[in-house]
Structure P
Amino acid sequence: MTNKEILVLQTLYNKELSGLQIIESIANTKGRSLDIGSFYPVFQKLEEKGLIKSRWGTERSNDRAGARKRYYRLTQSGEKSLADIQGFDNSLNWNFT
């Protein structure tokens, strides 16, 4: 799993967010701007793997030329994958002394 995929899963933990909200949250956490376009293929890949699910919002806004937002959330498989990743990270005992 790529770093971007892990960041998306972590960001969606217990939340449903739009694509832009996910990217902004990651950017704020990392303290730097991100290439927005590079994340949408990540969303698609995670959805194909069954780790996230998306839905189209019903609201339409003028600032998006009437386009609807797409919202993402973790699936049960996504939650399990995230727990497995975090468990693996916690099991590593990096002791270099």
Structure Q
Amino acid sequence: MQVKIKKLPMNFKGMLQSDVPQGRNGKHKGIVTKILSDLDQIDQGVALKVPLADLADSKEKVRSALNRATRKGGRHVATASDATFLYVWNEVVAVK
């Protein structure tokens, strides 16, 4: 005697794996990409002055996203802030 297995309906739709978008574009990608681009163009000893009012999220969250991106890229960047601006600059790393 053959036992029938009841097939449950799918909860989600399927798609080909090759059609799945690759990569993750987080919500801070835009501002972080702009900051990194500007850091590539400024001279040593110059800091970027990013208005906090232009940030879509808190300065802490943007600073964290920037930190993740720079560590992933092997860059050394320093930040500071006041009530109005987030300051970002390329940090000089001493070679040992």
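10.2 is what came out when mean count of other Cβ atoms within 10 Å over residues 38-45 was calculated for one structure; which of P, Q is it? Comparing all candidates, it corresponds to Q. Taking Cα Rg over 2.2 N^0.38 Å as the measure, the highest value among P, Q is held by Q. Largest in relative contact order in percent (Cα under 8 Å, 6 or more apart) among the labelled structures P, Q is structure P. Each of P, Q could give distance in nm of label points 7 Å out along Cα→Cβ at positions 62 and 78, but the derived value 3.2 comes from P.
With FRET efficiency 1/(1 + (r/R0)^6) of positions 14 and 70 (r between Cβ atoms, R0 = 25 Å, to 0.05) computed over the structures P, Q, the top value is the one for P, the highest of the group.
Have a look at P, Q and say which one yields -9000 for helix-only ellipticity at 222 nm (-39500 (n - 2.57) for each DSSP H run of 4 or more, over all residues; to 500), as calculated. That value comes from structure Q. For which of the structures P, Q does the calculation of distance in nm of label points 7 Å out along Cα→Cβ at positions 22 and 46 return 0.4? Answer by label: P.
Here, each number is a calculation from the coordinates, and none is a lab measurement. For clarity, every value in this text was computed on a predicted model and none was experimentally measured. Cβ atoms are built from the backbone, for glycine too; each structure is taken alone.
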